[in-house]
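Engineer: Given below, in the form of structure tokens, are the structures.
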Structure 1
Amino acid sequence: MKNFLIIGTGFSGAVLANQLANQLDCTIDMWDERNHIAGNCHTQRDEKTGIMVHQYGPHIFNTDKKEIWDFVNSFVEFKPYVHRVKAMSSGKVYSLPVNLHTINQLFQKSFTPNEAKIFLEQLADKTITDPQNFEEQALRFIGKELYYAFFYGYTKKQWGCEPTELPASILKRIPVRFNYDDNYHNNIYTGIPANGYTALMEALINLPNITVTLNKKFTPTMDVSKYDHVFYTGPIDAYFNFKHGRLGYRTVTFETIYADGDYQGVTQMNFCDADVPYTRITEHKHFTYWEKHNETICYKEFSKETTADDIPYYPKRLEVDKQLLLNYRSDAELLKGVSFLGRLATYRYMDMHHVIGEALNFSKEYISSLQTQTKPPVFPNIEL
């Protein structure tokens, strides 16, 4: 019988534990330094309002892969959900992602799709042939009017620097649509677990050969020699006690707002002006439209640089970070009996469905390595 240790109870750890526990003769210990499972996807009902709250910011499950959708739905019920985001810019509310309605609103036009395409092509800065940063990519792609209305201020607040300091590749994730589709996600399968994400994690790891210990922080000096293999889903730099330095992250803090009725009429409102200190307000009751609540709870979200006491959210992945990551990955490859899995351990921004898919594939690779008696995988990804 194998004895495994999994550090972290987020999606990576929970999916991995589920697969190993169901397919191998093993026992699994799971440790989490927080007082709850589910990592940053943790949801719980607010005591005052009874509303299911996304404790660490909004999480909307979406995927284009039916097998991933079927997998999560085999554990808990998912309700259909379409995420719609509005943006406040210069005192006016617009539709996001930037779509035909947004363009017509901002420029006070009534363009058809083809007319809007031609119009944006005229606004694009064609003098920029090889964009070197986020701002140049935006100006080449959508022109200065849309850029300064929706992206400049928000990006500066989100990342804590001028957009000229960010790589051009970031903008590839920002779509512009030439129709009136305001569904924030393009993927065909979108939904919210009816009883929250923590219930999904509980269903994944509620197995007799899995033991969960909360409020237990892993440190590099701990004796874990009794385990046949350790799977680590925390920050990779923390595993090595930051010997090469800290990887750069942005973190977020929240200010809670209570109100009667409906506070803003939408789940998420982005605040695009640079002089507004917060980035967005999330109103949690709109996630669970099938429930009725007379009161409401909102989270006003602020972005800041991550310190030693903060929860890391968004990897910055600047050039200095990528070099540090290479150093840590080189150290990890020298270890025996340890694998690194998930967003923090691989230092990548990943959506939930990517995390789940990767954990499922990694489980297969690890089980295969046992069967073939070959070296188990250290990381799920080759590309950085």
Structure 2
Amino acid sequence: MILRQITILNYKNIAQAELTLSPKMNCLIGQNGEGKTNLLDAVHFLALCRSSTTSLDSACIRHEAETAMLQGFFVHEDGQTEEIALGLARGRKKQLKRNKKTYKRLAEHIGLIPLVMVSPTDQLLISGGSEERRKFMDVVIAQTDRRYLDALVCYNKALTQRNALLKQEEPAPDADLLSLWEEEMARYGQTIFEARSRYVEEFVPVFQQIYSIVSQGREIVDLKYSSHAQRGNLLEVIQRDRAKDLIMGYSLHGVHRDELEMTLGGYPLRREGSQGQNKTFLIALKLAQFDFLRRAGSQTTPLLLLDDLFDKLDADRVEQIVHLVSGDRFGQIFITDTNREHLDQILSRMGGDYRLFHVKGGEVTA
């Protein structure tokens, strides 16, 4: 998949921009806070129906404006084109159109334009709660498996309904209604658990290989998926502590509590990893994510967005990453940096088509 052209109007600090892009490498140069990440985020929104930095759509509209617009012209490997247009307005739902037709459900768009983004906010995968690591799995699997996305929506609806009943004091929650939502949670939760299990099993060897390349074999890393569904019949697991759930007012068991444990040398990464090791771990996760999407998705090469890629990495690891992303396995790449030398190093290796953009105060110039 290639993004050939993008038009941006009132998106974050970018008042207006219209860019014709390279099918291979697009480099964004500028100091911190000038708008480089906002441009990448616009691409992310067109691909995945949401910002990579905020869950509040209105926060993506420029302060001085009431509406924002994004338009992208994409090209499939077979030459087929896609026009994707996004409209945002304060106090209204976002509107997404494919080839001038509005989606009935935004979920229908997920997977059309596969995308992987590496950014400084990925640090939350290590330092944040388990929901960040579940989201990491969900974003990838949902781009390749519509049944999984539907199961997530249905599971979360059942979880919300059960939690509402658990919080209810007068009258006491209806036991039959609780059972109904528990059955829904177990049914869709099993689908989610099986898909996550398959994903991790396939994902981990590729992730470990990439980490080993970047670190030049200096460290051993691992990922372990844990779930309440591994304890037996999921419905029985959910219902087993219903009395405790009623006291707490929320559901203590289910796939909404799944965890992806990250280790370095057999110990928790959160406790053991240096800044460089953490950054290497995150980059390896995202490049393995890219590989999974390329092989398991819609048979189209994902877009790769690399924001502030080289921060906190020593020269040896930078060299290995440059070697990796310059290879033929990657398609269109967007990369930001404040350091022109890093980008020149990548461009000299590639020797192919590229475009260089300067970003300052929300203005983008070629």
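Engineer: For FRET efficiency 1/(1 + (r/R0)^6) of positions 122 and 330 (r between Cβ atoms, R0 = 30 Å, to 0.05), which of the structures 1, 2 scores highest?
Structural biologist: 2
Engineer: With distance in nm of label points 7 Å out along Cα→Cβ at positions 98 and 234 computed per structure, which member of 1, 2 shows the largest figure?
Structural biologist: Evaluating distance in nm of label points 7 Å out along Cα→Cβ at positions 98 and 234 on every structure, the highest lands on 1.
Engineer: With Kirkwood radius over Cα pairs in Å, for residues 82-177 alone derived from the coordinates and found to be 13.9, which of 1, 2 does the value describe?
Structural biologist: 1
Engineer: Supply the structure label, taken from 1, 2, corresponding to Kirkwood radius over Cα pairs in Å with the calculated value 22.6.
Structural biologist: 1
Engineer: Moving to a separate point now. Quick check: -9000 is what I get for helix-only ellipticity at 222 nm (-39500 (n - 2.57) for each DSSP H run of 4 or more, over all residues; to 500), calculated from one of 1, 2. Which structure matches?
Structural biologist: For helix-only ellipticity at 222 nm (-39500 (n - 2.57) for each DSSP H run of 4 or more, over all residues; to 500), the value -9000 is produced by structure 1.
Engineer: Given a computed value of 38, 15, 11 for semi-axes √(5λ) of the Cα gyration tensor in Å, for residues 154-289 alone, which structure among 1, 2 does it belong to?
Structural biologist: 2
Here, each number is a calculation from the coordinates, and none is a lab measurement. Source: prediction; values computed, not measured. Cβ atoms are built from the backbone, for glycine too; each structure is taken alone.
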